[in-house]
Structure P
Amino acid sequence: MKKEFPKGFLWGGAIAANQAEGAYNVDGRGLVQTDVTTGGSVDKPRYATYIDKDGNAGKLSSMGHTAKLPEGATFAILEDEYYPNHEGVDFYHRYKEDIKLFAEMGYSVFRLSISWARIFPNGDDKEPNQAGLDFYRSVFEECHKYGIEPLVSIWHFDTPLSLEERYGGWTDRRLIDFYVTYAETIFREYKDLVTYWLTFNEINNTVMFLDMFGDKASDHEYQEAYQHLHHQFVASARAIKVGRDINPDFKFGNMICGITFYPGTCDPKDILENQHKWEQNIFYCGDVQAKGRYGSYAKRLWKERNVELNITEEDQKDLLEGTIDLYTFSYYMSSVVTTHEVEDKVSGNFSLGAKNPYLTYSDWGWAHDPMGLQYYLEKIYDRYELPMMVVENGLGAVDTVEEDGSIHDTYRIDYHRAHIHAMAEAIANGVDLVAYTTWGCIDLVSAGTGEMRKRYGFIYVDKDDAGNGTFDRTPKDSFYWYKEVLATNGQKAIEEVESGQ
């Protein structure tokens, strides 16, 4: 069977506001947790910084969007710390230059997020910030100038910091209404500029991060995590219902952190453990948002951690009425699940467990597994039968700038070529895949480590891990390769793989 991508397939790339925009305190924007989160590395965690009730500076060894403050403390920017997200890669001031480069590559879609704190600086303000609304309008208009469709994430790990401090974040039910007000505002503002919306980025990370810690995570933490998730599910569903009233042509997707899990052995214990891993980390969120109800296994998950979920009849009605149109997900790696003790383990950036002897691994401990993407697509499409989008996929690597200014990133080309071919295999096997946006189209601040040297983009940004550099943009070899792939609707990548290149 000939492998090909359907006519009208959407090709592009993706960024997030908090990792790319910079301008963290410009034009009325409020703070988010990445603004108080330091840089790190593969060996050193990022820290969220604060001032305690006695005026002493402190740090939380945690990702910014999962950090929990000591009682009486407030998040704070400390003078002697470096916060890489403050400047990002200055997309806020250079978006016209960047979108022009995306257009040169041939993008038909560009995934980006809106910073909630640019629209409502405190999250619960009575009126939106007009400067923030104007900025995104200009960005979307610039996209349309080149025939690029915006794919917009409403929330990408950037709850306004004020809501975290005053309400405790998403464990408080009141955030549902604040989010829906924010969503309704941008739906009305951009109803003629944006068609595709994603409600919450990698929503399943809330539980997945706890699962990575195994027995170290307490029942109380799971109680908070599942309640947090429930409030986000309801917020997503209510926002979708409001959005459809504003513009019936809107298309809504969820966004799942997609990881393919494999059993480590054919021991029945491993097979069952692997099934449970899929249920907790992947299906739990997908089922609620695609089917409008919790899966039958959810009661087992709650019981295992003594979770008493606060869920109302109105919540259940909202979940049923606010289901998604598209299943969208990120894919970077696969993981091995086993109940047995193993010596060869993965140890890297958000990657744990047994090493897969059939795969190679990046410098950050992520498995290179394009066939895992095909498996994920086929498994998920069979479960939901919804159109699918791969909205993040990429290789974080150290790039070398040659004396003549060129960047020969053949490793990134190899990575994307293999994953594009895997998508074509899934399409040939019946999957309705409609879009692919790489992460990221341009270098940006790594969410996991805060580094710049962990580069994903087709476009190099002159900024280092300490924030030094001109921020000038330089296309890499992968830029020109991806341009050819898009010009052939993916056929170049397919033919290169099948010719053994």
Structure Q
Amino acid sequence: MNKFPNNFFWGGATSATQIEGAYNIDGRGLATCDCKTAGSFVKRREVTFIDNDGQQGTVPSSLGMSLPKGAHQAILDEYFYPSHEAIDFYHHFKEDIAMFADMGFKMFRMSISWSRIYPTGIEEEPNQKGIEFYKEVFRELNKYNIEPLVTIFHGDLPLYLEESYQGWENRKLIDFYMKLARTCLIEFKGLVQYWLPFNEMNDYLLMLDMFGNISTKESHKQSFQMIHNMLVANARTVKLAHQIDPENKVGSMICGIPNYPGSCDPNDILETRYRWEKGIYYTGDVQCFGEYSPFSKRLWDEYEINLNTEEQDFIDFKDGVVDFYTFSYYMTNIVTTHEVDDIVQGNFSNGARNPYLKYSEWGWSYDPKGLRYYLEVIYDRYHIPMMITENGLGAVDKVEPDGSIHDDYRIQYLQDHLHECKVAIDHGVDLIGYTMWGCIDLVSASTGQMSKRYGFIYVDRDDEGRGTGKRLKKDSYYWYKNVIQSNGEAL
């Protein structure tokens, strides 16, 4: 039949750090993103700091990043920090939501800035101005019958929790997070019914294999413990959400990067399977099955992992199984045990170029069928409703003299990927929603650029933060509006 179901959640997705701005307004505290500079495809983003002697410096931003002993992250005058203003959604949300409504959005995925609710993370009482801001956003969405899909933690940890507690490696973060989750679930009851406790927690393992320079036993020990603590918090949030409001629906959110074997060598086949288990299934299985899968023992043995756990954790896993499965999808990877010369990104074992695919200027493969593949593999595994909560094309857009933006390349990208969604649905996948990533231009998380644009809506800001902030409709804006009106028939 190749049709999208009735009541399909068409929409778009963002995160607080990439759109809100207003980083020091109305009581918001500093978050880890606020000391991160701009970068590019060839220049890594950096984290700025001050050491014990008052000397200033930077370190490359990465998983497992460490500062010189005694140093602390700091905002320095001579650097530009993209998240500080971003696209100023904080002051433009009514205008932006009106444009989402004009396109016909049924759902808008967004995230909570933890430090806007609890500035350091350890306060007993929340920041009421932060609470009221989000209530206003949710009321505005409700006015247009747009369902909010709210990510409680999208990576922007309060800086105090990172520097004083070593972040998610510390089990104390579970309680700090649960205070935030409880506050959100109570304060926004009746305004929000779809929740994602965490964004892409599997990244902490997935990225270790994609970028081999940080793949050590120590980095794995840190990542496995961080993920365990997040999984406990995730399960407790599911249970709490159902208790507070039985109408609440809580989902997982996984970074979905399918792996293909580089050859029919059995070693490549096995290694590819193991990458799926480690990078994709390890976190998804706990969230969907309520327990660690048997292959987890192989991973723990391989990296000499001895998790810091409590008996209650495993009870919580059983009681906190998610209602639906969401994921991001941008590209696929090749996995091989053989040395190769043509490497796209990362290390050769997980960055070999696929000769059957095209690649973006940021090194991401163009693989619509990979989306269908992921949908079918995952639905076959879990048998619960699925939602694509991130998918889109980052590209450089040109504004014509008359203000028009002809982004036919983005339309083609979305056409190709949505077509594969139709096929997956026809093959039996229960796909209930699609929220295109960066529905309005935002700051790229990986590079800090504005010029790597995703949106249907152009925002007049450049990579140095200059511009009017004016919103312009791209050709894809009108195209997506027609797609929604036709429920995906007019691709």
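One table, with the values for the structure above:
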quantity	calculated
Parent structure of the calculated result 83, given that volume of the Cα convex hull per residue in Å³, for residues 184-247 alone is the read-out and P, Q the choices	Q
Comparison of P, Q - label where distance in nm of label points 7 Å out along Cα→Cβ at positions 280 and 424 is highest	P
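Quick note: the coordinates plus some simple rules give every number you see, no bench work behind them. For clarity, every value in this text was computed on a predicted model and none was experimentally measured. Cβ atoms are built from the backbone, for glycine too; each structure is taken alone.
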